[in-house]
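What follows is a set of structures to go through.
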Structure P
Amino acid sequence: MAPLDLVTRPGCRWRGGLLASLAVALAACGGGGGGSTDPAPPPPGLASIALSPLAVTLAPGGSASLNVIGTYSDGSTKTLAASGETFTSSDGAIVAVSPGGAISAAPDAVDGATVTIRARDNASGLMTAASASTVVTIAVGSDGPPTPNSATAVAQTALGNAACTAIQPFYWEIGNGDARLASGSSTQAGGTPLTAATKLPIASASKWIYGIYVVQRRGGAANLTAEDIKFLNFTSGYTYMDTSVSRATCSAPASGPNSINYCLTLPSSTPGKTYASHDPDTDGLFFYNSGHEENHAGQLQPEINDLDASLLGDAIVAGIGVNGITLQYNQPLLAGGIYASANDYAPILRAIVGGRLGMRDALGTHAVCAWVGTGCDAVRSPAVTVQWHYSIAHWVEDDPATGDGAFSSPGAFGFYPWIEANRRFYGVISRFAGSSDELQSGLASSRCGRELRAAWETGTAQ
């Protein structure tokens, strides 16, 4: 006879033989005659509702779809049926909204007009707060979403795809050369959402910023020198710089500016070498190291290489030429020292996509193989799970098995900016994850980003 599978309440253990166990269990755990059971807890109630996505940009005559997300008293969330909601537009003559949550811009909608879409839950009477309602912006001539359902598909993917729930919480944004087209926040139950304004250490996403700066200083991608290219695709041989995610690479001097030039005088962990030392054995081969950009600036960018870290961000922003953003360097480390928000990074990507920055023509150029293994001569790479190439201070996500050709610059703490391979759209995942490695949190963000891009292009949640 097979043994019986006995299920106990939490905290109750079975002792002795079967009959004794039954008797003890019935007495101690509320079984048998005269016992009582605790009443079932009431089901969680609907606590608030929010529209998703929170921001949509439409061309005149364009359309998109919205979802209503309910948050319950136990912190759980789910998408509510549109049939149970009532949608309203602050100006239906500009942007109309259907009973099912589909929005459509009038063919004669004026450039720059904004309309707010709100929702009311019919059963509970709850309405979306201003911060949880969708703001629709009209952009004449904009390259709008590929499908009417693109924004909704991305929002659903951010909330439900395993690659994305694995990196919560994060803020996401997708846009074109003119404007942010869709955005939202993906947060686990009970978590604190991140926003576009949340400033974070962006780690290696700083590398692309410096590359953009150099291309602008040269007057365009065509004017990069052979020397520039070797520094910026990380084949220069300047590979003695020690970097860590837990301490400053460029420790401050006792006096004087904490500058790029000072940082290059610091000793390397390799005996007899400094951060300015050159290794002929790695010259011409990809070697992921912050020394490439630091030495490039030390040798070729005198306008910034003696500035204190507190002044470096303003100089980089001025050189790029995008207004209204702030880049703060916590140390003069060009490859990893920036604190910024999505609101700071996205306008730069927008300007690249729109052709207002020279980096557009540099995307994917002078790329070298950047994985350690069969088919590549790279010496050192943090992209240990993918076969990507490295271009002008950015990755090309062209792995033959999983890549979609996007251009990106993932950071060690998970901040992840990208431009699609078609150069029509940019995106950002903004988050902070404690990290003990160079890039693995950034690679995790890239997996979610790839799913978001697929949802955007197809209009189907991934």
Structure Q
Amino acid sequence: MKKLPISISIYFLVYLVLTSFSGLLTINQAHASAGNALSQASDTISTSRPSASSPINDAGNGTLSSATSTVIYNNGSRFLASDSAKLAVNKSTWGFSQTGLSIASQSADLKTVYFSGQAGSLLPNGYGTLINAVTASHVISFKTVSTIPLQGKVVITFPSLSANDTQNAASPSATTFQFNGLASSGVTINSGSGMIWGLCTIAAPVITCPLVNGSTVPGNSTITVTIGTASATLINPTKSAVAGTADKWKIGLQTQDSSNNTLDGPTNVVVGTVEAVSVNATIDSTMTFTISSATSSACGDPLTAGLVTPSSTSVDLGIITSSVTNQAQLLTVTTNAANGYSITATSSGHLINAANGSYFPDANQGNSANGNSLSSNTAPAPLPIYAGQSAFGIHPCTAFPVGSGNASVNTIFSSSSTNQGQGGGLNNYYANPWNNNGNSFAMQLSSYGSQPTGTGAQQTWVEYGATAAPSLPAGVYSNYYTYVATPTF
């Protein structure tokens, strides 16, 4: 790296990925197989995403109590971020051993599911199934042809449960919509004013809604049936078709008289369930790090008058006397890093006269005329500079008060943990942090823990201080500083 009086090194991470998921597909088709065909028939479901259910296939037998992932079979099941999954013990009874497993992500090959936290004790290979039951409400609508007479009824028939499928109505099926504890109160039916319907009876996979109190429904009437409430909605089936192709499910609709004779229908409404669509977007990482001159004061101290204004690459402390000379620069970081940034500093060594080898002792504790390099990122520790006692170092400060959207100064540079390095005079501690013997330590000057959006969060002042005893040899003294701003994305 080419050395200038002050140079900047900047390191940053690469990208931030934002991921969201969405997808909804409803296929409505009506097919009549007997009687008068019901017209304008449809079933609109609140989400068309299939449920997910796959057996555990973890070679490690899934026994770790600290497990944060598990291996499953790829049967097309897709678990999305923030899903609340269940781990079922037994295929025939679906006795749930663990619920509320928050999903973080799933591998591209669909064989590994990652949890947001520890999953607890998983089941031995072959004895458990990871499932996510996707629930949806159904709004079924159709128009009658025939009049529904006294004590007539509407009959809705969902696909039958296969003999090899699970018998627990609270778990997803591969062949139908599970009723999931649906009760009569979870079904409402409406066909216009003056027509009174009784409570619908639930006998999965059939829902029957009767007319009561002498009501009839004339032909050419629109009937709407809403199935599912906030507390009880049907569970969508699992995936069977290839990815991107909807599974189609036929739901039978018919009207009957009081003797169960068919009036209109049966008419099949076809509804589709299909995977959610993964949408990915990338926000590129950004950062700027600039050095500029400070104003007439910094860190509670007036800057020494008559000196050349610092540039971004040079600071001239002028002629040093027994008084303390102060000069300053302003470091500014802007970034879209969600977790903020930190600034560190190192120097090339003592502020030294290359012609005769004499140098200003470092202000750090433990440094003497012989000089000591850094032994850690915080030691030797910064100390005040006393007028007339040869010493050189830097001192950082940030906007006051602590918090309030301001960057935080490293408290080792101050007599107080709350003054943000703004104490001035002997309250300001200085250090000249340099390395020797292959060390790579660096002193942190300041930091901010979230995305910096205001000037107080973005700015750090660096005060340069020096004073000389009469015994310090005449000559030109110099060294170099490197400031590194590191954002955390």
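Observations on the model:
- Among P, Q, structure where helix-only ellipticity at 222 nm (-39500 (n - 2.57) for each DSSP H run of 4 or more, over all residues; to 500) as derived comes to -7000: P
- Which of P, Q yields 1, 8, 14, 17, 14, 11, 8, 5, 3, 2, 2, 2, 2, 3, 2, 2, 2, 1, 0, 0 [P(r) over Cα pairs in 5 Å bins from 0, in percent, for residues 132-299 alone, calculated]: Q
- Parent structure of the calculated result 20, 28, 20, 19, 11, 2, given that P(r) over Cα pairs in 20 Å bins from 0, in percent is the read-out and P, Q the choices: Q
All of the numbers you see were taken from the coordinates with simple rules; none came from a lab. Just so we're clear, the structure is a prediction, and the values are computed from it rather than from any experiment.
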